[in-house]
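Structures for review follow.
None of the figures in this text is laboratory data; all of them are computed from the coordinates on show. Since the structure is predicted, the reported quantities are computational estimates derived from the model, not experimental observations.
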Structure 1
Amino acid sequence: MNANDFDINSVIHFGEAKGGLMNVNGFDIDGVIHLGDGKCGIHPGPRDVIITGRSFEESEETLAFLRRNQIDNHVIFNSLPYDLKTRETSGRHKGEAIVDLARREVYVNFFYEDDRIQAQEIRKIVKRNKLDTKVIFVNNPFVKKENRRHLEDL
């Protein structure tokens with residue numbers, strides 16, 4: 001399985017059944033889980049999913065950081081190459097991932113995001129698809145909102 005593959009069983013196995021759907025929460029990485037300089041912030045629960053704007057090209061350093069911090073949740077990476085992703089496309093990726101999970105009967109109740117631009121994109125997509133996912137804004141002014149690699153996490 002490569003970084004873009006999604007094993008629905010890894011989420012369904014841990015999700016809680018409610019109304020025929022599995023219910024989980026979703027988390028962004030940078031500014032929510034990863035606070036920069038190798039520091040770890042919010043830890044998702046064991047049933048939750050991580051949807052990151054980080055490119056599949058960043059999977060090695062991302063997974064190294066998460067595993068070092070005992071976070072073994074499923075991660076959905078952005079399919080765009082590193083050099084092509086923006087804050088807007090990352091937000092759209094996250095929104096579409098939430099929609100795709102719902103189509104697979106995995107419902108994201110709350111999604112934790114620290115970037116207002118991405119949060120706005122996510123909200124537009126979930127609303128357009130008539131989902132009730134709540135985007136929780138995590139106010140974190142300490143993590144810059146630019147596209148940068150985290151090779152220090154290797």
Structure 2
Amino acid sequence: MEREKNLKTQVLVNRKTNRVASISSWLSILKARAFLKRDFRGIAGILAVGGAEILRCNKLSDKRKSYREFPHANETIRLQANALIPILATMWGQQLAAHREPRRLEFAKWIHTELTNGHSRAYAFACAQNFHDLLAAKRSARWWLDQLQKIAE
């Protein structure tokens with residue numbers, strides 16, 4: 001994933017404390033910007049009316065977004081899970097009885113049991129693919145079900 005180091009965003013800062021204001025939402029920032037640009041026509045004009053009230057106690061300021069050089073551990077685990085799910089689905093489909101209809105919850109439970117069993121075929125495949133972070137995390141069946149839901153969306 002390509003991330004830029006110098007991403008900036010505007011926030012509302014309290015004039016007295018110089019901290020990010022509690023009212024600093026995207027809509028409040030739009031209202032303040034509209035008022036500062038003196039744009040009183042159309043939708044921006046409606047926003048500008050509320051901007052005067054907001055800017056009485058606050059000011060607009062640029063803030064640098066936080067940046068991580070490396071992806072978060074949970075992000076790595078999710079990426080590994082997304083790469084592994086199609087292969088696991090094939091393995092599960094091969095051993096599923098012909099008369100049984102595939103269900104997501106049963107699949108999630110199967111993944112959980114297979115990846116916690118150190119002698120299973122799925123566990124061996126995950127080790128061969130260097131998905132050690134995913135195996136060490138020992139995610140629950142519910143977590144796997146959530147991952148399947150995100151893929152389906």
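Given a value of -18500 for helix-only ellipticity at 222 nm (-39500 (n - 2.57) for each DSSP H run of 4 or more, over all residues; to 500), calculated from one of 1, 2, which structure does it belong to? Walk me through the numbers on the way to the answer.
On the way: 1: -9000; 2: -18500.
Structure 2 accounts for this read-out.
Consider the structures 1, 2: one of them gives 98 for volume of the Cα convex hull per residue in Å³ as calculated from the coordinates. Say which.
Values: 1: 98; 2: 180.
The correct label is 1.
Looking at relative contact order in percent (Cα under 8 Å, 6 or more apart) over structures 1, 2, structure 1 comes out largest.
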